[in-house]
1. Which one of P, Q has distance in nm of label points 7 Å out along Cα→Cβ at positions 8 and 160, as calculated from the coordinates, equal to 1.6?
2. Tell me which structure, out of P, Q, gives 21.4 once mean count of other Cβ atoms within 10 Å over residues 96-103 is calculated.
3. With FRET efficiency 1/(1 + (r/R0)^6) of positions 72 and 120 (r between Cβ atoms, R0 = 30 Å, to 0.05) computed per structure, which member of P, Q shows the largest figure?
4. Which one of P, Q has relative contact order in percent (Cα under 8 Å, 6 or more apart), as calculated from the coordinates, equal to 32?
5. Using Rg/Rh (Cα atoms, Kirkwood Rh), single out the structure from P, Q with the greatest value.
Structure P
Amino acid sequence: MREFKAVVLGAGGVGKSALTVRFVQDVFVETYDPTIEEQYRRAMEVDGQLYSLEVLDTAGAEQFTALNEVYIKSGHGFILVFSLTQETSLREVENLRQQIYRVKGANSNIPIVVVGTKMDLTNEREVHRSTTQQLATRWELPFYETSAKRNWHISEVFEDLVRQMRDRYPSHSATRKRRGSSKHCRVM
C-alpha cells in the first residue's frame, strides 16, 4: 500500500478541521476549537488501488504560521482551504500557494487542491463562483466547493489529491526495479 502525506493549510476558522474530520471520521465537528496541529491517517481506495493517507491538519492562527514551512517541506500534497463566506481567507490561500512554490520549487509539479468550504451557507457567501473559476484557470489547479456539514464533495477533494500525488511520485517498487535493472557502473 502506497503512503502519502497531505497537508491541510488555510486561515483560522475556515473549516480545515471540519473538512479533515469529515473525511477521516465521517462526522461533522459543530464547535470551533482552534487547532495547533492534528495528524490523522486513513486508508482509501482510489481507482481500484489502496492508499494510506496521512493528513496533517495545521493551525490557521497567525502565531503558528511559521510552522508552515516545516509542514510544506514534509508534505507530498496540499489542500489549500478558504471559506466561501469570508473573502479575505482567499487571499491567504494565494500567500500559501506562493509559499509552497517557494519551498518546493516552482517547476516541480506540486500536487495541490484548492477548497472553498461552507458551501451550504449560501446566504453568507462572499466569494462568487466566477472568482474561483478565474483563479482555477489562472493557477491551473483544481478547485472544489465543499460542505463538511452536509458532506458535499469531501471525498472528491482527497481522491483528486491522491491521484496527483500518485502521478507526481512514482512508486518505490517501480523505482527499485529501474535502479536494479542496470548491473553496470557508469562513470561520466
Structure Q
Amino acid sequence: MRVAVTGTPGTGKTTATRYLESGGRDSDSGSESESEPENDSTIDLEVVHLNELIEDDELYTAVDEDRNSVVADLDALGERLEGRDDVLIESHLAHHLEADRVAVLRCSPATLESRLRERGESEAKARENAESEALDVVLAEAVENHGLESVYEIDTTDREPAAVAGELAAVCRGDREPSAGTVDFVEYLT
C-alpha cells in the first residue's frame, strides 16, 4: 500500500503525519492526545516526508531565489521511491508520484493565508496559495493523476491534528470512502 498525503502548503500535512508517526502521542510530551482519546491514529506504514528527502538528497533541478524554494526533480523522486511499498508519502507534491490512495488535505483559504503569514511567508505567497486552494488546484491534479476512486478530501479547517490524523489513518486502513469534490472554497474568490 502506498498512500500520498498532499495539499496546498499550510493545510496541515506535516503536522498530521508527524502525529501519525508518533502513534497518536503528543510529540512534545510523549503522552496521548487529550483532544480525542477514542481516535485510532495508528498506521503500519513508513512515513516519508518528501520535502525533507528533496532537501537532504538534493533531488531538485534548480533553486528559485525569488520564491525561496527549490524545483523538485519528480523523476528522481519517483526513482528513489520505486519499489517501496507500505509507505505514506507526505508533501504538496506527493500526488505527482505513484500511489494507491491520495488524501488531499484542504483548508479554508482565509485560514490558510493566516497560517502561512504566521509562519513567515510573504503576503504575496500566502495569497497565491490561498487562491490556489480556492481553485482546487491540488485536488484537480490529484484526481487527474489518480482518478476519483483513489482521492479522499479531508477538511482541516478548525480541526485538531489528532482528528486529521484519525481521518488519515482511516484512509490508510481503507475504512473511509473516496470523497473528491466534497469541499468547496470558491466563495473566497468573490
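1. Details: P: 1.6; Q: 2.6.
Among P, Q, the structure yielding 1.6 for distance in nm of label points 7 Å out along Cα→Cβ at positions 8 and 160 is P.
2. Values: P: 16.6; Q: 21.4.
Structure Q accounts for this read-out.
3. Values: P: 0.50; Q: 0.90.
Checked P, Q; max of FRET efficiency 1/(1 + (r/R0)^6) of positions 72 and 120 (r between Cβ atoms, R0 = 30 Å, to 0.05) sits with Q.
4. So the calculation was done on Q.
5. Biggest value here belongs to P.
A short reminder: the numbers here are calculations on the coordinates, not readings from a lab. Note that this is a predicted model, so its numbers are computed, not measured. Cβ atoms are built from the backbone, for glycine too; each structure is taken alone.
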